[in-house]
Structures are given as structure tokens and as C-alpha cells.
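Values quoted throughout were computed directly from the atomic coordinates according to the rules given, and no laboratory measurement underlies them. Note that the coordinates shown come from a computational prediction; the quantities given were computed from them, not determined experimentally. Cβ atoms are built from the backbone, for glycine too; each structure is taken alone.
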Structure P
Amino acid sequence: MKRFLSVTLTVILALSLIACGKKNTTDAVSLGKELMEQASGFPEMKTITSSDKDAEINFSTLCDFDYSKVNSYYYAYAADGTAPEIAVVSLKNTDDTADLMSAIKDHQKTREGTMQEYSSDQVQMVGSFILTQKNGTVGYFIGQGSADLEKTFKKEVK
């Protein structure tokens, strides 16, 4: 009986570890601030983060995604309504990365449609967005120097 319980508990433990994705420890707020400091040629930006009072409600400004799966986030967007954006989202579980990236792509498509309607000169910039991920952290960049922001993102995310 002891052997049976021991084997059963071992199997349950192994299955629970297999079912869980890798945990993520990236601080999206710190990384986002670093990227914002690096961003050159960006207009004045408004910023919302997971450290804010209404973090969960404000997250919906970026995308439609289950906030309970988010570890931390940083989102900066142009105060004047133009195209530039910087977002970093660190997930609690790496298994949710594809779903988050899909939600951010939906956001990008909405932004592109808005720009076509109101600021046609910004459409190309929105269409040249960068959406990348590493180890359960997602980066989203629109604006001059986005490729450099992506390099820093990939270097800093562990």
C-alpha cells in the first residue's frame, strides 16, 4: 500500500510539473522604462503600467487578454494620437505567449484602421510594427528605431 501511494504521488507530481509552463520573472515595468529612455524620435508619450492604481482596467487599452495571466506590463503610447507605441508584457506562464501575441496583433490591426481613417500618414509606421517574444515576455514596438528596441528587449529578457 505504501508503495502504491508513493508511486501515485510521484506520478501526480510529475504530471503537475509537466502541465505547468515555465514561470516568468521579467519585470516589464523596468524593461519598458529602459526601452523608453532608449527610444529616440518618439513624441511625448503617455504611460500605463501594472504598478498603476487601475492597472487591470488600463491593461485593456493595450489588448483584450485575461489580466490574471499577466505578471507585469508597461505600455507607452503617443500623447498626440500618432502611431508610436512601446509595450512590454511579462506573463506568469510562458504557455500563454501565443494568445497574448494574438491579442496584441488584434490591437495593432485596430490601430492601423484608426490611422487609415484619421492619420493616413501614420499607416505605414503602424504597419511596420515589431511584435516579438522571449521566455514568456512579449515586446511590441511601433516607431523610429523599433529594430534597436527589439535588440535591447532580446538582450535584457532572461
Structure Q
Amino acid sequence: MATKYLLPQGCHLYLRSNFDDTDEKLYQAAIDAAEKAYAPYSEFKVGASALLENDIIITASNQENSAFPSGLCAERVALFYAGSQHPNIGVKKLFITIAVTDKDPTLVYAPCGCCRQVIAETEKRQEKPIQIIFEGPDNQFIQSNGIAPLLPFAFKLPE
């Protein structure tokens, strides 16, 4: 009997076998990026790939620093690079994966709180949600249609 998971509204589970060509390409790009991570302290390598509105794919990996918390997560590296190099082009999808040989199949590898806040700010800037895909339990993936299901109370400065 398959295990059932309670997901926030706006998120759903799906298998890699259900990926379309774009999702497969983003997944492979994120895996390749994770292999390039600099993670000598945690040994937790994360890769992200971002699909821009013009179909350019940007990849990034986490970069640790011995002066904690000076390192950056893969998601933030990808989104900051996209914003600096392609400032007027929105991000359609963000794919996040890990390159850890002993993954715990019961865990969800979701973006951290800082990354969620940066995703929220990116969505605000571009006035469009970003489809976020990350590794879920039992070799499944979780897809969120925008950051709101993952960060319902995002920080916002008063207007």
C-alpha cells in the first residue's frame, strides 16, 4: 500500500516518469550543478536549475564558507544570477535536487526559509509565480505552483 502524504494546497507529488522533456532537462541540469557544489563542511551538495521566460536555463550549486552563515544555497545563487544577468526576464520554473549518495527516502528536500523568501521576492519583482520542483519522499518529486503554498506568510515591507 502506498504511503499518503499531506501536502499544502497548490502542491502535488509526481514521479520522474511523468516528467515532460523540459522537466527532464531541468532535472539533469540540476544534478550536474549539484556535482559542482562546494560543500566541504556539510557534504550536502545541492543543485538548482532555473528556466527563464526566454527558455534559457541557468544552473547553480550551493557554495559553503567556513565563516557560517556566509555561504549561499543553490536556489539563491541561481535566482540572484538570473536577476543580475537577465533582469527583465522572468523565471518560469525552479528545479532543486541534491547529490547525496545516502538520501533518506522518507525526507523532503525543500528550499530553506531564506530561499523561500528570495523566491517570494523574485515572484513579486516579476509579478508571476514560479513553478518550484524539488525532491520529495519515496523517489517522488513535489511541485508547487508558486511559493505561497510553501511560504504562506512571506515577509513584505509595508507599501
Completion exercise
distance in nm of label points 7 Å out along Cα→Cβ at positions 52 and 140: greatest across P, Q for structure Q
Exercise for the section: Kindly point out which one of P, Q the value -14000 was derived from, the read-out being helix-only ellipticity at 222 nm (-39500 (n - 2.57) for each DSSP H run of 4 or more, over all residues; to 500). Expected result: P
Problem - Parent structure of the calculated result 0.70, given that FRET efficiency 1/(1 + (r/R0)^6) of positions 92 and 124 (r between Cβ atoms, R0 = 41 Å, to 0.05) is the read-out and P, Q the choices - result: P
Problem - Of the structures P, Q, the one that 37, 15, 14 was derived from, the read-out being semi-axes √(5λ) of the Cα gyration tensor in Å - result: P
Practice task
Assuming 4.2 is distance in nm of label points 7 Å out along Cα→Cβ at positions 68 and 148 as calculated from a single structure, say which of P, Q it is.
Solution key: P
